[in-house]
Structures are given as C-alpha cells and as structure tokens.
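In the part that follows, the structures are each spelled out as structure tokens.
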Structure I
Amino acid sequence: MADLRTMQDRARAMRGEPTLAEKRLWALLRGGRVGGLKFRRQAPLGPYIADFACFDPRLIVEADGGAHQSPEYDAARDAWFAANFFKVLRVRNEDVFERPEAVVAAIQRITGRG
C-alpha cells in the first residue's frame, strides 16, 4: 500500500487532470449543490482514491467509464469502502452527461437529502 504522502500527491495530480465526466460531475456536486452535502474530489481513503467522497453521510460517488478499472478491482474497492462504512454509488459517464438530474436524484435518495 502506498504511503499517505504518495496517495495525497497522486490525488492532487488527479484533481489537476479530471476526465470530462469528473468535471461535469464536480460541477453538479461542488459547493453543497446537492442537499447541502460537502463532497471532496479525488479523496484518498486507505489504499484507494475515491472520485468523490462525502463524509457526512458516508457516500462515495464513482464515475464509471474512460479510465475505468476492471470489475475485480472495482469489487475490491467497493468492499473496502463498505467495510469502512461508506455507501458507493457508481454512475455511468453517459448518465452524467445525458441524465444529470437522475444522478442528483440518486444521491438525494441514498442520503435522504434533497
């Protein structure tokens, strides 16, 4: 497992080069735009970097597509997040662009905030 400093440096670099879907999703999430929730982008959590993390309530939002990993890797990440009391919402890049209101509605439904 990479040390904390390495993970922080990697997350910082990833924030500087987001995918188009991550840019769009960040525009939807930032500044408490969804139910007042505070999200962090490219957040280092244990051995992983979550696309978007909200710590209250504990929710991870992952944009799937483009630089997407294997299903096995995703399952391992999801298991680690669940073991650390995070819910994981995976959204397809297509939905971020074509159905952003559905993405927001899913977050509101999971968190109970709208």
Structure II
Amino acid sequence: MEYLYLVALLIFLFTFFMFRSPRLNNPKHVLQDVGDEVLILHTPLARLWPSQGKRINKQNAARIQHADNIITVFNHSSNAIDITLSQRHTALVFDRACLLFPNAERVSI
C-alpha cells in the first residue's frame, strides 16, 4: 500500500515539473521553426520527446486562439492543435505563434 502512495507522489511531482519547467515551456522549444513548417510540441510529453509533436505548414494556419492556458492553432481544413501550458507561459507562446504564423487571424478569448 505504501508503494501506491509513493507512485502517486512521484506522478504528481513529475506532472508538476512538466507544467512548471521554464526550459520545457520556453516558446522557442514549444514552437520550433523548421523551414516552411513549424513543429508544435503541444503536450508536456511531446516536449520531452519531440517526435510526438505535430507539424503544420506556416501558410496553412488560419487562426491562432488564446483562451486561459490553452493556445489553439487552426488550419484551413478546420483541424486544430491545442497547446496546453501553464498560465505564465501562455502569453509568450502566443506571441511566438503570432510571429511564426503571420497570415493567421489572432483571437483572444
């Protein structure tokens, strides 16, 4: 039974670290410029393993939406990628997304 508490504590600490880490939530790390595409590391797990990230063409981004601690990038085919961040990193990542996707509409909710 003690192992269950230990595992729960370790999972909590790991998750807390993932959402609070300045290195993992750095805007240049979350949104990586790769030529004509942007690699979006949309989850904390994808920020540890970038192969889990999603790529979107810079010209295909139609709208960037900022709501609380989530930034959503919509493309022209109505697909969306949600980027979950802590509150203190959201504005910085939104500003970087606006720079990387200059043709996209910007929406703040």
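Computed from the coordinates by the stated procedures, all read-outs in this text should not be read as laboratory data. A quick note: this is a predicted structure, and the numbers were derived from the prediction, not measured. Cβ atoms are built from the backbone, for glycine too; each structure is taken alone.
List of remarks:
- At a computed 3.9 (distance in nm of label points 7 Å out along Cα→Cβ at positions 2 and 82), which of I, II: II
- If you line up I, II by volume of the Cα convex hull per residue in Å³, the top spot, with the largest value, goes to II.
- Answer label among I, II for the case where helix-only ellipticity at 222 nm (-39500 (n - 2.57) for each DSSP H run of 4 or more, over all residues; to 500), calculated from the coordinates, equals -14500: I
- Highest-scoring entry among I, II, by distance in nm of label points 7 Å out along Cα→Cβ at positions 10 and 98, is II.
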